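Structures incoming, each one as structure tokens.
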Structure P
Amino acid sequence: MEKLKNLFGKYINRETISYLIFGVLTTIVNYFVSFLVMHFCTNIRYDVRVNVATVVSWIAAVLFAYVTNKIYVFRSKTRDIKSILREMTAFFAARLLSFGFEIVWMNLTVNVLHWNFYISKLIAQVVIVILNYIFSKLFIFKKREE
């Protein structure tokens, strides 16, 4: 029982709960921007619109995620410009990896298999939240020696 309690305490804590909350909010930002592009850019061919919506919503979501992850989730203390640039570069590089997954996934599921755009987007976002937590925890916002 004690091992289970320790395991639970190790993985269910302020950081993981706040990451989950801000992950959901980031997904909402992503969805909202996607909806706007899909709904209002009807003059763009559908398969192209799927890509435009994915790119524009990714940019908005990554900017939102960087700020919230840095300040609220991982409580990064970097203040000097060199450390902030290193952190931002690592953050955006990791997000580019998950973006690669998303763009391939969306094209495959929506443009090739003709799945519903919003269901495909939701599935992608669940996978991306998990991948991005791993990237952020292990590589980007890891605690460094002062």
Structure Q
Amino acid sequence: MKAFEEAGFYGIEILSRDETPWQTVEGIELRAITVTAFKGKEGPCLERKQAVIYKGPWRSVTDDDGHTLFRGERMSVCDKTFHIYASAPYADAVERVEPYETIPLAEARPFDCRKDATRHARETKGLDYDVTEMTSEPYCGPDGNCC
């Protein structure tokens, strides 16, 4: 697994591991495993006011680049990480939050990926964001019963 990391892969996951060894040599059991891993995390870390929310089930997780995501917290991430999280194996585990106003790549500043920080909603929506929207319909839950 370490060799995959050193080769620049991310999202490394063991898909299967044989229960019984296919060979035993001097007391060392050799088992077949199937691994999936992804390439393509190269590039600069740019600040575009994006955030992700880790859905769970664990209280927190740390990805291959050392980003720690806390369950239910809006975490700031760089543009590169934001796009990586849109695909497997992360897409089902995080909700991505686009900024209200897109920052063009040409105007993006460097992002410090060495720190884990929450991103306040005002940071993605803008300091002057003050929208009120009311619906005339009551909220209905997934079973169709309204509150």
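Taken together, the values in this text are just the output of simple stated rules run on the coordinates, not laboratory data. Remember, it's a predicted structure, so these values are computed and weren't measured experimentally. Cβ atoms are built from the backbone, for glycine too; each structure is taken alone.
Some observations on this one:
- Label whose coordinates, when relative contact order in percent (Cα under 8 Å, 6 or more apart) is calculated, return 25 (choices P, Q): P
- With helix-only ellipticity at 222 nm (-39500 (n - 2.57) for each DSSP H run of 4 or more, over all residues; to 500) derived as -2000, matching label from P, Q: Q
- Ranking P, Q by distance in nm of label points 7 Å out along Cα→Cβ at positions 13 and 101, the structure that comes out highest: Q
- If distance in nm of label points 7 Å out along Cα→Cβ at positions 29 and 53 is computed and equals 4.3, the structure in P, Q: Q
- Structure from which 71, 47, 21 was derived, Cα extents along the principal axes in Å, options P, Q: Q
- Highest-scoring entry among P, Q, by distance in nm of label points 7 Å out along Cα→Cβ at positions 21 and 77, is Q.
- Which of P, Q leads on FRET efficiency 1/(1 + (r/R0)^6) of positions 61 and 109 (r between Cβ atoms, R0 = 25 Å, to 0.05), largest value: P
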